[in-house]
Structure 1
Amino acid sequence: MAALTAPKRTQELAGGPKRFQHPVKATVAIHAGALVILAAGWLRPAREGQGADNAAKAADAATYRCVGIAEQSIVGGAVDGDVVVDTRSGCFLMKNGTAGDVLAKDDVGFPCYVIDDQTVGKTNPNSTRCVAGVVADVTGEGVWVEVSPVIAAALTA
């Protein structure tokens, strides 16, 4: 094989946005457009790890996988999985972190981390955040992040 010496048409696998359905954690409210994670198999709004100390927060965050955005607003039922929600993976505009978590153009192609269900940051302090996805671009509007279960799995492995 040799490198290109002229332009070519590169094919892309068809299919457009990737849509999935996931069971929602009991009583959890998810807003349409929210960045969402699977936490121990149940969908919830993206968040940092929870717990009494950083070790507990890191252990909690290690169970998270960012899968995309919620397609509709929903509240989980009385029992885990009573309700399902449609999610979509793709490249989405998120809010940029602040202070030491601000992402910049030189972060394109690198992972970013969940701060909350609409914000991503550059760092993963004490391993208490899961990977949100890969930075596709940084603009004055925010951070374009490529989010999918495949990216989350690959960057967490």
Structure 2
Amino acid sequence: MSGAGAPDQRPVDCHDLRVAIVAASWHEQVMNGLVDGAQRAMRDYQVEAPVVVRVPGAFELPVVAAALAGQGYDAVVALGVVIRGGTPHFDYVCRAATDGLTRVALDHATAVGFGLLTCDDDEQALDRAGLVHSREDKGYEAASAALVTAQTLRKVRSRTA
């Protein structure tokens, strides 16, 4: 597990950003930790009213993220978890979700926080979920990355206007 090399980023004021969190429902304990981490980041970055939308699983993240980006959200934080099983299903879902979220970011020029855990087992997922005994808080990290990117996009756009 990585965790090393993360930037030392202090929260900035993002009160004027419209932000949505789209979160899968599978693996409830892990997902609750990821959503809690993302919402903690929203508070730290002063986002006033983030919208939270739940979807069945990771495969559904891109289509809902695209709909939210199309409604003018400045940032969309996508949270999910896929745990490897004995079939190629893991590879298909991970690829589809990753490629789909990348398309959302590029097609809509919108910040997309990538909080999709792709883990070999439950232990890895729990260790990244931002729970009390977790070593990492990927929900917080994905939200932070999306917010900072949204601020960067805003600055870039204001320079070209």
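A short reminder: the numbers here are calculations on the coordinates, not readings from a lab. Model, not experiment: these values are computed from the prediction. Cβ atoms are built from the backbone, for glycine too; each structure is taken alone.
Points to keep in mind about this one:
- FRET efficiency 1/(1 + (r/R0)^6) of positions 85 and 101 (r between Cβ atoms, R0 = 30 Å, to 0.05) - structure with the largest value, from 1, 2: 2
- Source structure (of 1, 2) for relative contact order in percent (Cα under 8 Å, 6 or more apart), computed value 24: 1
- Which entry (1, 2) yields the derived value 15.0, 52 for Rg and Dmax of the Cα atoms in Å: 2
- In this comparison of 1, 2, the computed figure -15500 for helix-only ellipticity at 222 nm (-39500 (n - 2.57) for each DSSP H run of 4 or more, over all residues; to 500) is attributed to 2.
- Distance in nm of label points 7 Å out along Cα→Cβ at positions 29 and 141 from the coordinates reads 2.7; which among 1, 2: 1
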